[in-house]
Each structure stands twice: as C-alpha cells, then as structure tokens.
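The next part holds the structures, each set out as structure tokens.
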Structure P
C-alpha cells in the first residue's frame, strides 16, 4: 500500500500513539481535579500549549484546544466577530476550506465577500487592495491551499491590511501549513491561527486556535469554563498529549519536495498534456507536500479508483467536500479549463514517502492510463 492522500489525514506517529495509550491507561485523570496526578496532566497540557506557541512564534497569544481545524476556524470567525455592534464586511480567499467559507456566510450583520485567486491559486493582491477599506472587520486567508498547495502571500496581505484597514483582524487557517512551512505570527501580525492534529501525524479530534491579544473571543460552548471560558467541557487529554507528541516527533520535511518533483517529471513524461494546478512544483510559492496535476483525458474519480485497485491512494480535492461536487470550486476560481478540472488528481506526501514508492506509482499509473485513456466521454 502506498498512501498519497496526506492532505486528507495522516497516519498517527508511533510517539503520538504511545503517548495517547499511556494517557488513557495510566494518566487518565481529569486535569481540573486538585490531586497530584491531575496536576501532572494539566502540566503536560501547558507544555503542549507552549510548544504550539513556540512553533508559530505566537508570543503572548493564547492557545485554545478544539476538536480540530474546523472548530478552530469557527471559533475565530464566529467567536471573534460575535460581539461586534457595527455592520461591515468579512473577506475570505476564493479557495478557503468550507469551515471558513460557511462560517463567514453565517455571520449576522456582516457581508461576506470572496477574494479572487489568480491562475496559480494565490490571492490577487491588486483586487484585494481595491476591496479593503474601513468597513472590513476580518480577512480570512489560508496559509496553504489544501487542494493545490499554493502558499498564500501572507506578508503582502498583512501589509495591505495595515495600510488600508489596520483595525481589521487577520485570521489564517494553518491546517495545511503548520510544521510544513515556517510561520511567524508576530512578524506577520496575524490575529488568529488554526491547526489540526490529524494533518501532522497526530490524532483526529484535536486541534487548536492560537488567538492573539486583539482577538476578543466569545465562547461557542457553555459549561464549566475550561479553556479560558471559551470551550467548556473536560479536555480531550489523550488528544492534547498526542498532539504534543506529534509536534515534538515531527521529522521535518525531509525529501518531500524532491519526491514530489520526481513524481511530477515521471507523470509529465507519460502525459505530455499534463497540467499543474497551482505554482510550479519546485517553486517557493508551492508547499512541499502537495501536487495537484491534471492528466487528461482520464477523469479524476476513474483514475482514483483504478489506482486504488493497485493499493495506491490519492485524492481529488478537499476530503470534506469531495462527495458533494464533481469539479472543485478552487479549480473553478482559478479558471482551470473543464477538461483539466475533470482530470485533476491531488498527490499529497508525508516525510516517509520515497522515490522508490513513486516508481511503483508511476508503473501503476502508466498501466491504467494506457487502458483508460482509450475511452473518452463524448
């Protein structure tokens, strides 16, 4: 089996799994209790918060543990803007995850507006500049697009925000960028940053929102007052400690970009009409772990299942929306022609993937492509 859908989820690392098992069997205490074993669990939770803050250079920001990236995005957007009394606008980039897009569209008293992408799937800064004024309350831009791997120009976006509407909050969905790319929350003047455990070889069901001092969050869950009164309920201690272990043991990116480029060159040799959807694979504007490539005329889902038959697992877009639409919204916003949008595959890598695995992928792809490309929909 060769797994190349790491943008959808990742295999839990041995260190994270071991930490979670120990927590469930031995360190199972409620961190809100007052006896020594509970205080030790609470101490380990604090260590995880500090680890996250240090990783994103969050300074005096607060870390709120959530059930994942979706809840973290919702807390930042709905919780961050709930107390506003004046009307205005919230802007989100065209390829945002539904967790951001839907949250923006459900804000009361605020108009949600989409910032368009260019042909490489990056925010059009010229259009964004024309959209910015004193009525903007929040700008939402992902660090890395989950479908194309395009790295968004956060430095330039932050500069435009400071120039045109310094009061506006800047929220970054870092689910696909955390640990894969360096991030400096203070230098970029980012107000909130969302991350998810299961994208970095941690467990599902755990994530975090890093909220800077300008974020005045309203709680989304009421109860016992955990997480600074922002997310009541007994904390998911196995998940939190597993997240901390995953961060500590993350091996770095290794040869991911080289492996990605190696696969791209091999596929391009088989399909001369192949098209990369996003920045060039070797570009600094492309994340090291995502390759979105169209391989006409074989349709995405057809090739996905053909490769599955050979024990190779790839993606065709966001795992949260792939069951709902045939052509990706992100690719449509990039004006990708229909035949290329319908044949796009997303290969997403982890540090353990090798060139030898890519040779097996290419062998299986070439076999299936030779057969399936004979049959075209008319």
Structure Q
C-alpha cells in the first residue's frame, strides 16, 4: 500500500459548513486521520444543506458530501463534563485541532489555547474565523458573502451594468480553507524541526485579499482605482470574451506576438499597424474600438474552429463551458480530478480529489463522508471506553 504524506497525523476537526471542512479535507486526502467532533443534535450544519431533500433529512446533504470524504465522525456534547473529559484525552493524543467558531467559543467551552497547549505542547491549533481572533471586528458574525463585500471582491466584479457582483461560489470560505490547510502544514513542518506546537489564527478577510494582488498593486503602488470590466482582462487587449458564429470564445493575447498572431488568424493584418492598436497600452485604451472589429471577423467561424486555429498559433484560447461539460471534459477525466467512492445507502459519489499529483505519496479518496457519529464507538474504544460506558454516555446525552 502506498504511504500517504500525512500518515500517522491525527486531526480533531470541530469545524462546520465550508471553510474549516475544506481545510481538513485536504489533510484527510493526504492521509491524516481526521476525526470530526460533532454535536449529537445534528452535527455539521452542512449535513442539512443541499438540493436533495432526502439526503438533507438523512443528515447527508450534498454540501456535506462535497467536503468530508476520508473523515471519521464522533459525537460529543462539549457542554457536558464527561464530553470535555473525553475531548481532553483526544487532544493529548492528536497532532492538530481545527475549529471555525466565533472567537471566544473555545475558551467558553473550557478549551482556550492555554488549556490545549498544557494538554499537548506539540499540538497545532488552527482557529478559522471571519475577521481573526482579535481586532475591532473580531466578534462580528461573518458569512462568505459578507467577507466578499468587505474585502473589495464584489466591487471589482461585474461591469458598468452589474456592479457590485458576488462570485458564483463561496470564494472567501474556500480560500480561507486553503489558507488554513497551508498554515497547518507549515506549523507541522516547524514542529518537525523544533518539537513545538503552536496556535494559528486564520481570518477569511485576510485570506481573500492577497488574491487581488495585481488589482491592489495598481491602486496601492500605481494609484489606479479598479474599474469593473466584466469579461475583459485589464492587463491586456485583446484578452477576454468574444462573440463567434455560434457563441463565445475566450482569447488571451497577452503578448505582442500573440496579438499579431490573432490579426493574421482572423485575416486582418492591417490591425497590426493601426496606431490605435499597435502598442500594448494603446490597445488597452482602445479596446472598445478593437472588440467589434475582431468580432466581425470571428463571426466567420464557430467557437471550436477558432479554438483550434488560435491554439495552433500559440494564442491561448478556449471554449466557455457549462459546469457539466467542464466537469467531464477529457483533460479533467485524464487527470483524475474527480474520483468516485461508494457511499452505503446513497450510491456512487463523484467527489474532487486533491488538486495536486504527488509521485511518491499520491492523495486518494478512500472512504465516503461519514454518517453522524459513525465512528464514535471506534474512537472512544481506542481510549478505553467499554460498550457499557458508551451506553451510559449516550443515555446521559454526552454522545
């Protein structure tokens, strides 16, 4: 059996919905034992979220299924003394603890960083929140769309007709999860060298803003306010979406030689010497005049024909696919971006694997997302709890 990169790493996952579960999903795909610690009353809220009511009622909503493969689930009511005792035992035997509660919740439960560090000095503790653990906005509630608005993300999307505009998926939650996974791996690497655990504070607001680095640099360094440009790329022209005979095509002629190749491909070599378009910066200034001239030529062929013709001339171009076509295109299938795992009572689940291919320690989806509390007996049995102990804990509302 192929060894995984995080074999032997144990993660306590107290997270809900998206940012936290997305972070721990990456650790689970890399081989860590990720133990979801869920409330017995319903567990992760994502269990009830999705477009299939039957699955929501079974606490296996599609939103939960998307983020929780390879994980185990136990139930603990951390408001109960016995549950807190169990959690302390789990902490002492784990490498990582992750939560995405509001700041202060873990302390109120009796598990502030000082307590966790005392229980396990080698522990890496990652707290994910909207605004971070301190600061003037730390205690405010935050969902993805709130962070999209406060970060400037919505302000740079859309165009003059539709602005502000949110991204079509929860980009701040997702990037926050990626940031947390990266931070946890970094802290584990530091621990390998020093033996020291540490706390990691991840804020969704912090995580999303560096993704706008080019736009922010134009403002912070160049003094240029962002202008919503819809499907146009502000760094070059022609670079964006263009109408063809049967639809639209993406063209990204970001280099001078690519621009000249476009002119030759569409049969308009005279555009290369037109003073409005000859230089990169003047092309950008005159993109509104350039686009209709190009689309007049592009109307002569289909999107597929233009993609083939332009790519052959080393001009990046591509179709604009719907989600279903995108998920099943040959390159995605070849790369194994989606893998299928059988989920008892549900059937085959196509889920995303880790988007990085490791030659020696490949990631893989090996087990389906867990039912609520599916592994409680296994994990607590490992701590020495008997079947009669489990029965008593269940009767008392601890698990």
Structure R
C-alpha cells in the first residue's frame, strides 16, 4: 500500500477540491459543516424551491465534469475512474459532506444493469439516471425475509408478455421520492429458494403499488413499506435470466458493500468533536475536563477512525491491483458500521445532560444535536447491507477458513 498521491493523483485531488469549493451549493455546505450528508434525492422533489435548485445546481456541477457516475465505464456515460481515482473522489466528497447525485441508481442499480442488462435496457435507463431525471429505490427485504433474503415470497407470475406481482417489501429506502424500483421477486415457488428468484425493474407509479411511510426513531421518514397488488410489469423489464435473479441481486450487493466514504465521515465526526470541545462553548457543555475515562474513550475512537481508513485503503488498493475484495469488504463494513455507533455513544456521553436536547436549532444543543440524533439513527447501520452477524460469518468462513457451523 502506498499512502502518498502520485503527481497525477494529487492534480486530480486538487481538481475535485476546486469543484467542491467553487460550486457546492450553500445548502449542502452548511449541512456538511453540521455533520450531515445532504439529501439530493429528497431535494430534487422538494416543495422548497431553494432545496430543489440546490439539487439541480449540484447535479449540473458534477455533470459538467462527467462525475455523476465516477465508477461507470465511459461508454455508458460514466467517468471511467480508476479505483484510486474513485477513492480520492469519494474521500474529498465525504470530507466536504457533499452529497452524491443519482442515489441508488448511480451507486447500485446502474452498475448492475451495465453487467447484466440488455443493450435496450441500458439505452433506456442509464441516461435518465445520469441526468437525474429518474431516481431508483430497492425492493429486497420483506417482513419475513431480511437477513435470510433468499426466503422472499413476493410473487411474480408470468402472463404472456408481462409479469403480475403480488406481495410486500419493507425498509424500501427512498421509495417515496423514487420514480422506479428494482427488486427480486419469486417466479418459481417450487425451485430451491436461491434458484426461483427473478430480478425485475418497474415504474414506481404503476397501478397496484402502494408506498406507506415508516418513521424511524429519529422521527425521520427515510424508510417505507411497499405493497404490490396485481402489478403488471412488462416482461422486457426482466434483468438477466428468469429464476437467476439471485445472482444479479448478489452482484448488486457487492457494489453496496464496497463503499469507502464511511471512514472519512467518521474521521470528520471525531475531529469536529475534538475541535468543538476546545472552544468555550464546548468546554461549558462537555464533561471531558472532568473525566479521564471519557478522554481515553475519545482517543480510542480517534484511533479507530484511522483503523477504519486503513481498512478502506486496503480494499481500494486491492481493487487497484485487479483483486476483488471478499471477506475484506465484510470486515470493513462491520467495523465501520459499529464504529459509527460507538462514536454516537461517545458523543452523547461527552455532552452528558446536554445530549438530551433533540432540537438541532436549540442554542443549548452542542454541535446541533448531532450526536443525540446519530445515537438513534445509527441503530440500523449494523443491520442494513448485511448484519454484523452475517459479516462475522463471512469473515470466519472465507477469511479464517473456519468450518460452517
């Protein structure tokens, strides 16, 4: 591993920083300073004209450089960045708290369609993802099928040149702001559970699709439950082979688990906590001066953010050499999601009773109640994208060579 930028990488890093400095809308600059990642997908359909314009301006800024989809091949409208360039790009974006554009369409669905889709499907859907015209959501988990996703029961029955879908999905992130949905449906109930699943995409406004909000513990609406009642989907919307959708979906999860921005965000968080604690306001509201154990905990968290960065750098170094990370990605995912929870706990302990203030606009709330909110909002991070228990099983069997229990 080489931690130093080459001259070419240093020039590219400077180019990314310059774009962020010059064109990141003030709305996202402020949310980044407060430790939040801007919600581009929500803003693009917001009733607030300022939010809507910020989404448009930032999408145009990234599009002007061809950076909406850094990891897509150039022939499909992406930037065709090398793994190390992607790392630098994501690092600078996370450092500034700048939102990505395109959401799941860019990060997850687009790369999967490039690998498994037909040329007609690519021509129809990829340009609309890049332009921001269409946003996507994912239909995977079901009320009885989360970690054991292959047990899903939402049915897609072939009827001529279309599928008819009935069932329910849950934890459908962003479904209320999405235009299209991709997901896995059971097309052969008699086949072994991994072999009777097909991968379909559909217009989210199709008749028979109902989206209901799920409000999380932080009183935010990000998740939904989605119901399908005799939803007609054209057969041309099948991605890959019928009954082989599990393998299409599994490749999509590989893209999700290769995220490298978490370590940078955690490092920003702990640095901001330390800097705030040095100010007069921070000294008045924190317990660090009175607790050796708390100071040690902050120091340990700081060290762990550096460990998380090294995990991310190891993964990107492997990818840069053409090696596909396996258990390494599970190690990084598990470590970073659990570190996020530890950081939130540390922050609430540092601010003691002040951490009871939820209102981010209350002047008594330290750091805009960042740790108070992250304390509850980070709870699902060790569940989403594969639970920590599943990641430990992968590490044990694929990394340590232990037998399956």
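Only the coordinates and a few stated rules stand behind these numbers; no lab work does. All of these numbers come straight from a predicted model, not from anything done at the bench. Cβ atoms are built from the backbone, for glycine too; each structure is taken alone.
Say we calculate FRET efficiency 1/(1 + (r/R0)^6) of positions 93 and 165 (r between Cβ atoms, R0 = 35 Å, to 0.05) for every structure; which of P, Q, R gives the highest result?
Max of FRET efficiency 1/(1 + (r/R0)^6) of positions 93 and 165 (r between Cβ atoms, R0 = 35 Å, to 0.05): P.
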Relative contact order in percent (Cα under 8 Å, 6 or more apart) from the coordinates reads 13; which among P, Q, R: R
With volume of the Cα convex hull per residue in Å³ derived as 134, matching label from P, Q, R: P
With Cα Rg over 2.2 N^0.38 Å, for residues 133-244 alone derived as 1.03, matching label from P, Q, R: R
